[in-house]
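Only the coordinates and a few stated rules stand behind these numbers; no lab work does. These numbers were taken from a predicted model, which means no experiment stands behind them. Cβ atoms are built from the backbone, for glycine too; each structure is taken alone.
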Structure 1
Amino acid sequence: MTTPPISKETENRPKLALNATAVVANLAKLEGWTLNGDGPEVAIEKTYSFENYYQTMAFVNAVAFIAHAHDHHPHLSVQFKRCVVRFNTHDVAGLTLRDFDCAARVDALSA
């Protein structure tokens, strides 16, 4: 299983926190993701539901593959039939384009 690389535009930009306008614009492109927290703890998150634990764990492993490939690791809250995925960039105490790019890649798993 391979995952496409993060675009050079996203990868080569300096890690800068997005302003509120950019966060809202990028969030609008993602279905089901919500903004959670504020200040340095601001994040985007989404809850994925599954039929059983096996499907949940298969999803978690696929998310781990994406995270490792892009060196951007989300917070995962794993339960029997669901997983909450939460992205933010601790280095900038906010959200970056990388958060939104990785969120879109995680969404593609359930497409």
Structure 2
Amino acid sequence: MDCRLLGFDTVDGMATAVVRVRRGEVEPARAAIACIATIDETPVRVRVRGVGGTVRSCEERYIRRPLETPEERTVAFEDSEQRAFVRQQRVAVCTDSGFAGATDFDIE
């Protein structure tokens, strides 16, 4: 089973973690996480709040981190100007068939 702790945060005695698990291994991972009883000899109660397709969707849905407001701009992509949404260094370019993921290097 491949589980990785991607993030951990504690606020007012309540801890939240993001664990990445391969598709098809969610149930075994949930069972393993449910067996955690102590961390550094401190009793804990672990609860899985939910499962999602991407780390960002899980953070937004279950941790309630604020949504990033994307910047909308026109970019050069595949030899034409396209509308795009930029969040930090991630770019979603609008194409005829949907969205294409890109980086700053792809659009300049």
- Work out which structure the value 32 belongs to, where relative contact order in percent (Cα under 8 Å, 6 or more apart) was derived from one of 1, 2. 1
- distance in nm of label points 7 Å out along Cα→Cβ at positions 46 and 70 from the coordinates reads 1.1; which among 1, 2: 1
- Among 1, 2, structure where helix-only ellipticity at 222 nm (-39500 (n - 2.57) for each DSSP H run of 4 or more, over all residues; to 500) as derived comes to -12000: 1
- Message: If semi-axes √(5λ) of the Cα gyration tensor in Å computes to 23, 16, 12, which of 1, 2 did it come from?
- Response: 1
